[in-house]
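*Asks:* Following are the structures in question.
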Structure I
Amino acid sequence: MMEYSELIYILSPIILVFTSLFVLMIDFFTSRKSIILFSALTGLVISAMVSILQFISFEANQSIFFDTLVFDKFYLFSAISLILITSAILLAFYDYIVNQISFRSEFISLLLLSLVGSLFVIMATDFITIYLSLELSSLPIIALIAFGRGKFSLEAAFKYLILASFSTGIFLTGVVYIYGVTGSLSLNNIILSEINPAIILGLVFLFIGLAFKLSIAPWHMWTPDTYQGSPMPIVTYLSTGSKVAGFALSIRIFSEIFSSNISFTNLIIFLSIISFASMTVGNLGAILQKDLKRLFAYSTVAHAGYMLVGIIALISTKSSGSTTLFYVVGYAVTNLSVFLSLQHIINLSKSTSIESLNGLFKSHPLVSIIFAFGILSLLGIPATVGFMGKVLVFSAAVNNGLIILAIAGVINSFISAYYYLGLLRNIFVSSEKFVQKGNSNNTYTLVAFISTILVLVLGVYPDLILSSIDNVIAEL
């Protein structure tokens, strides 16, 4: 039986829902743009503080709302990461939202509602609740993509809508097969202890449905167009917060439903092929790009392949979940630094072409260095969080007998050096003069600088959060 006391466990999402409604209403009573943003940030800070206090005072896992949600450390850690990422995006892109978004309160409110959906995605332990949460996180994004003023915005929103609907249908098909075999929709009651065609089909459809949302090749078709047509705050959110929520859900599902008494060799081979394809398609696709936003879209596809290596290892060993979660969080922090500094550069050059980076260092050294550290982390250079993430994920793969997949990951990392270092060559080595056509707000550089500090600190001292992540995964 549900009790009112259970509401305390979803206090953070409740605060965010009221914040989104308040942001909508306050727009009727004031024309001051700063009040809207301040209200949103206040709600986010309060929500983050509540989650941090709950994490510190955590006692035991709680199944709530008729066992459809779970309140555990895994949820709290992921929620804190998501809320802080969204706060950083809103704070850094204040100038963008004020000057380039026509309906500001609606934009912020929809982003907060998408965040609420992402929080419930991480909490959900029932497939129906997972489905509803995925829809709550995805539907606002469709509208937010269309907020862009570029000629590709409506096309990008329409493509995301079609493919999001398609992926949801495939996901539900997988759920139907699993329910038909196990007779349950709850992750707590589903333990796959036998192999049959229905189970294989269910797992494959389930994975494909998630792969659309995680930009895993070959189901990544929407990603380049969506990145190119979306407002930069939404591109940043899709490549950071959305990834944390999606892979957190994957970790919860894959760590719950597999029995250790049976071998899932065929499934592991299938996922390994998909992981290799995602890495390769992402990196080769990025090499061919002339537009920065499309390049980083393909980069996202490649990194989704790297993250999938950790998910595959998770099928064999539950502890591999900690390496995957570390990689995802590190990737989100890195991309936050990259996209914020990139928006600063775009404001200066009024262009998203790769050639617009030429000679940037000579006239704007600070943002060039910040951007460079982010790129080096994505490449996986030592002393960055990206390097530690790849070492941990590939080590987990080797420890679980996935040596060929780990080698493929290392080779793909070398391939990615071609276009990552090409960007740095344009910035630091090019003899051309940087063409500045506009000005930018220093808030982008400030928040990107803080993210860069985290990239370096977590690269040198990964145990600052890795020990907490190990503890979180152990209690799943």
Structure II
Amino acid sequence: MKRKVLIGVLAVVLAIALATPLLAGKRKHPSDLKYPQLDITTPEVIDISLDNGLEGFLIEDQEIPVVDVVILIKTYFPDPEKYGLNEMVNWVIRNGGSRDWPSDKLNDELEFLPASVEIYGGSLNSIIAASCMKKDLAQVLSIMSDLIMNPLFPEDKIEKKRNDMLEEIRRQNDQPGDIARREFMKILYQDHPYGWESTTATVSAVMRDDLVDFHRTYFHPNNAILGVSGDVTRAEIEKALNLALSGWERAEVDIPPVPEVKAKPAESYHYAYKDINQAYIMIGHLGINSNNPDHCAVNIMNFILGGGSFTSWITEEVRVKKGLAYSTGSRYGQDAFAVGPFYAYSRGTKADEYSRAINIIMDQITRMKTVGPTEEELRKAVDSFLNGQVFDYDSKSGMVRRLVGLRFEGRPLDTPEMDMETYAKLTVEEIRRAADKYLLRDKLSVLVVGDKDQFDRPLSDFGEVQEIELKTE
């Protein structure tokens, strides 16, 4: 009896489910759905300045009693003979501790609070970031300030980081994707610092005095940018930071500009052997500067070409339709100090069909230069791109970090908002002009990582090949 009742109930539910679309009318296809225009409101940005000359931004957020503080310190490339110094400095400052907060005491205190203090960065900056409950702000700022002003640089931590970096170098050729990215940047940038890499020799050459000199040279308040967000007012944070950083002294800091990239784009073909049954392909040339007036058009052009995931031309043709690669697409990099890289890629490509992947990517680049997108493709790309930007505004701390980054790059603070207006007004003709100007079809460099004995045809069919001997140290 119970079974008959259950079957009857299921039958009624199924009938209602099947009838619902008919009762409600035909459902719209997702592409036909209309949404109101995206409207992003930037919260008030408050300028803050300290007695020692440190300046920056505050965005208040009283939603939860948390405060985030970030301090960006401007740095510069080390001597090429000691490349890897910057990475070592950042790690050792955080993990080596400071005069009042040796590493074990520091870690125990942060775990107890709880709170976080991290240090990271690249060749051109070191970033110290802290996050804590408002009630613990004074304590966390004392830790943060002591790391900034009085790092210990203990020898055992230096050797620990050195050994870790040497092990990474030893294993740098384990992953074909890592090989492809690293070697392609060297092809594009050649002797420019953007193409430098750490080696066994450069990492071994770094001594403790180098870390101390690096800190003494760059770590000064007038060479830094401050960002704060959270449950704190301007008066509160300025008072707290003035107290914590009262001993941080100004000094003259001379940071030269990033060198101009002198490498000239030229058609070239490169091969690196890796014992795998797939091919990893990189195709591209140097990109543009972030201040290029056409950077918005270039972004959308690349979004349609290969940056828009499964909706992009390269992904659709190489992966979706032909099934030739595990991952494919493109990136048109923009750099605030020099120029970024443009590259299309095909990772995990079938070795016995790698040449088809190369030809398809080349065809899509040519198509973008000569034909360009349709009006519908442009509108969908702009909508998708702009909708993705909403995540840049999902947290106050993220907004502050973006402001710090813009100030560091020397770009207007309202650049994101101005760019969004430009994106919304882009035309098909502007995309075509950008593609014609910034996609250099006859000056593409091509790199293939894999086993040429498994390739469907020699890479030399495309042009003269320069074989790369991968370094192991």
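*Asks:* Assign the value 12.3, calculated as Kirkwood radius over Cα pairs in Å, for residues 300-371 alone, to the correct structure from I, II.
*Replies:* This value belongs to structure II.
*Asks:* Once relative contact order in percent (Cα under 8 Å, 6 or more apart) is calculated for all of I, II, which comes out largest?
*Replies:* Largest calculated value belongs to II.
*Asks:* Also: Identify the structure, out of I, II, from whose coordinates helix-only ellipticity at 222 nm (-39500 (n - 2.57) for each DSSP H run of 4 or more, over all residues; to 500) was calculated to give -12500.
*Replies:* II
*Asks:* Taking 34, 17, 11 as the value of semi-axes √(5λ) of the Cα gyration tensor in Å, for residues 84-227 alone derived from one of the structures shown (I, II), identify that structure.
*Replies:* I
*Asks:* Oh, and also: Please compute distance in nm of label points 7 Å out along Cα→Cβ at positions 220 and 252 for structures I, II and give me the label with the greatest value.
*Replies:* I
*Asks:* One of I, II was used to compute Kirkwood radius over Cα pairs in Å, and the result was 25.7. Which label is that?
*Replies:* This figure was derived from II.
None of the figures in this text is laboratory data; all of them are computed from the coordinates on show. Just so you know, these numbers come straight off a predicted model, no measurement behind them. Cβ atoms are built from the backbone, for glycine too; each structure is taken alone.
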